[in-house]
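Scrolling down, you'll hit the structures one after another.
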Structure P
Amino acid sequence: MNMLQLKQQIIDYSKEIGIDKIGFASASPFIELKDRLYQQQELNYQSGFEEPDIKKRTTPELLVPKARSIIAIALAYPSKMKDAPRSTKSERRGIFCRASWGRDYHDVLREKLKLLEEFVQGMVPDVMTKSMVDTGELSDRAVAERAGIGWSAKNCSIITPEFGSYVYLGEIVTNLPLEPDSPIEDRCGTCNKCVEACPTDALVTGGQLNSNRCIAFLTQTKGMLAEEFRDKLGNRLYGCDTCQTVCPENKGKDLHLHPEMEPDPEVAKPLLKPLLTISNRDFKETYGHVSGSWRGKKPIQRNAIIALAHFKDETAVPDLLNLLKDDPRPVIRGTAAWALAKIAPARIEEKLQEATVKETDEEVLLELEKALARLEQ
């Protein structure tokens, strides 16, 4: 079969099924990435969500025997919300990052990749393929960079000339010898806005991220959030867009190409107080279709408590007192104690003292002690 012809047929079909950009890369090992990943590991900059086997992350042939090529795809998502509800003094709202607007992108991209795989298999019946999105072994960003989808930017995102960094990435590893595309030249230049704007200094330097300090990672953790990060969280419930919104390459980029990626404003920017007592069933029904729900409701609820403290929302005090008194989860009780001291320091000491008498969890007791100590200052 003529591989040049097949490549063009794949490109044409990708447009038919709504893939916004496609590129082709060699499946040779990612040597430079391998070195960087070992360095990240040594510095303890990894989040723990990644594939732990660095060889698998950098050697496509371990995933598909005799791998020759990787087909990379990108789908653009919106950066602006239509009819976004406003946060008011009595009805404060949180925010999900743009990558968690609309239907879970993992599902959307997997469907596109499956169609693309089936098309290739129809053309070459004995072809070998393996597709992945985000949670697969390979680095989506490294593949996209090699395939010419975009350049790897200082904010650790892929920036495309057409869509900025507001793109979801996925890839298919195959044993077909498809002609690779050329990488795009890095256009970040001397711009350092993303590094300077990072709320927690997680961008150590351009292109190097300490994931353990990144708000996008921190919002997904399930334990007590370290105190140094709480005031940095603002009203973020899941993810962080700061390093993207300050990027000059993203100015004016707002693509509404896929109806399934359009956000429901009440889901993407929800009221905070109802989140505090939402049931598992209601959480799943309301938020289960978005990528930000994958860790369950507890991290979202913890972040909602922190957001209410950020707003110093006194109308939330009764709800927070109920959590401190009755919630079975130490993380929620401890975070509520911290938030109450932030919101109503002049009138909350007695309630915190009462909670200290009844509390048995050491981590919550520590939060109560620290909250009371701050009130005495």
Structure Q
Amino acid sequence: MTKRVLMVGAGLSGAVIGRRLAEAGHALTIIDQRDHIAGNCHTDRDAETGVMVHVYGPHIFHTDDEEVWHYVNSFDRFMPYVNRVKTTSGGHVYLLPINLHTINQFFGKTLRPDEAKAFIQSLADETIGEPKTFEEQALKFVGRDLYEAFLKGYTVKQWGCQPDELPASILRRLPVRFNYDDNYFFHRFQGMPENGYTAMIGKILDHERIEVNLGRRFDRAEAEGFDHVFYSGPIDSYFGYEYGRLGYRTLDFEPFRYDGDYQGCAVMNYGDVDVPYTRITEHKHFSPWEKHEKSICYREYSRACGPDDIPYYPIRLSEEKALIAQYVDRARQEAGVTFVGRLGTYRYLDMDVTIREALDTASTYLASVSEGGKAMPAFCVEP
């Protein structure tokens, strides 16, 4: 039996769920308040330089999920791309993540891996037991010098508060490698879509049973004409901010163009707190298979997200956790709607995880239909 399904949001979650349901014979209406598809993954050619620009900041695809890797490659060819980040700190340029080259350069040494490991251990603050804050986590593992050079200033700018106010969980992994590997990610599969994310998502949405309406805000009254709604917008917005607004950080971008190669790499972080921006991204380096004489760069600034801003990073400190718990309880009282994606579940999600969850959510819905209309949960993944 064909179901009429409404998807709110034409980003990765909406496109992937919509495509799977359409292929299974259901009718999809997808709406998005923006005038383009692909959400924050949106890419577009800069008219002046010809460079493919990541309009809302860089999105680099990396995953260990082979099914997801094959899925995205079925809609566009992913070209080889390895994210090699640099950082400027104290007037010098270093490699990130902190690795053996960074350690030797920073301390003026020529340490081997085992020597470097012992050296960093000697710098670690052994008085800290179980780290409770970001700062304690950093000091326990890399010591004060590396923490202040590479982590403290950037974190203050990114989150708008001191590192001793942030939970240790934000610094999930040991931020140091004892070899010369400067690949920012560990995953087996890494790359960029040859024609950009917007073209890729456009192909995902290109199905006869999918209707896409852009520049259209969602009204909850619309849901009455559909068998089910998948909502990938902000969960607090769905409920009219009934309990208050969830906290996010947003980003401002200051574009500038350059005749030539501005910084020689895609991403240059700025660890010093007196530099107001967190990083500069040079977009032609995200497509190394293309050649461009001119360049377009973004200076990136982080700040608190206002009511009219684009939300990027959920804050999820104690106040926000209490608030999201209220919205989750409220969502579970709703029938006929499932909250998905970064904004719908108030979680920071990499693109591969977003796609994996979307594929699994679509499978859950199709199973519920085949089982005679078994009710879909408000969340297929716990927020």
Structure R
Amino acid sequence: MHIHPLITDSASLANLCARLSNSPFVCVDTEFMRENTYWPDLCLIQIADSEEAAAIDPKAKDLDLKPLLDLLVENEEVLKVFHAGGQDLEIVHNLTGKTPYPLFDTQVAAMAMGLGEQIGYSNLVETLIGVKLDKGARFTDWARRPLDKRQIDYAIGDVTHLAKLFPKMLEKLRKTGRGGWLDVEMERLGDPASYANVPELAWTRIRLPGRKPEVLGRLRAIAAWREREARNKNIPRGRIAKDETLADMASHPPREQADLSRVRGLSPSWASNDIGARLMAAIAAAEPFTEEEMPPREDRRPGLGKEGALIADLLKLLLKVRSRDADVAPRLIARSDDLELLAAGVRKDLPLLEGWRYDVFGKDALALVEGRLGFSVKNGKMVMTAIEG
């Protein structure tokens, strides 16, 4: 594989992307810093196909990233391969408003191959291609310039190894017929809505302080206010105010700006400065939730009392058995919330009762909760036994 020198000029990047646009797949990774910012500070982009690889310096003066971004989000003929790519996709979405498509995530694919629920990249590389990675540059300061050779070699290695292991994974998935299992997961991972931080929805990430419409209305208003303040200042939202501080103010709102000096977690200076005034304006403008806006109760499990909880525990045991038999990560088959819903009697809109999940687990799960299936031990191994009515 040909490794290019660090790309810092637009002509070299355009030429690289023109060649890669004819490849069946490209592997992509990014290095970024975000400890002190709201937006991830993109420091390096690595890309490779089966023949060539390069690192691209997005901080290089006058570098035009458009050919690369077009390759990622406009060219639907090239498959984009990531490993645990959620944060990489977020960066691309921040730059373009879109996400790469079509998409393949090797960490998700590893679940279908029985390699664990969240296998790390270094473990995946060692397992599939027998290479032990040097982790020495893992916690480097990627924003510092100039980047040294060890940093660049480490970064490019992330995509060169990915370009070798991806075809192996794809071949195994084809042989086992599990490629189709991943379609829904990849669609979910690549959904642009997952990466759009809408200020008016920021409250949904905060633990609710209650279910009073006026409290939730204030929480929505001040969470949106915090989101905009953090964006404008480009600092982490927690530097503005912690979640628990917002929840407390939603439940016990300050009556006037001077009261902000007594709110735990806020600077006393907010009692008289502009940011405090903007916070008070947000609280004053808050409107109670309407009945339609009220969030569903967390206990979406009708009738899940003590007996239902025991049934849910049995379903979790069944999931372990079936995922072992199928050699697939349990989390790819079903989530705990869905098991509890099934135990409570819910039968609609459960992924585990659809498609391949039904064949692997769902039909047995239904049989278990309906009393047609039981557990037994045979030769020291847990097995399922049909119960005749």
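No lab work stands behind these numbers, since they all come straight from the coordinates. From a predicted model like this one, the values you see are computed outputs, not experimental measurements. Cβ atoms are built from the backbone, for glycine too; each structure is taken alone.
Please compute relative contact order in percent (Cα under 8 Å, 6 or more apart) for structures P, Q, R and give me the label with the greatest value.
The structure with the largest value is Q.
For the read-out P(r) over Cα pairs in 10 Å bins from 0, in percent, for residues 179-330 alone, a value of 9, 32, 33, 19, 6, 1, 0 was computed from one structure; give its label from P, Q, R.
Structure of origin is P.
Taking mean count of other Cβ atoms within 10 Å over residues 83-90 from the coordinates of each of P, Q, R, which one would give 17.2?
Structure of origin is Q.
Work out the source of 22.3, 70 here, i.e. which of P, Q, R gives that when Rg and Dmax of the Cα atoms in Å is computed.
Q
Comparing Cα Rg over 2.2 N^0.38 Å, for residues 91-306 alone across structures P, Q, R, which is largest?
R
On distance in nm of label points 7 Å out along Cα→Cβ at positions 27 and 155, which of the structures labelled P, Q, R is highest?
Going through P, Q, R one by one, distance in nm of label points 7 Å out along Cα→Cβ at positions 27 and 155 peaks for structure Q.
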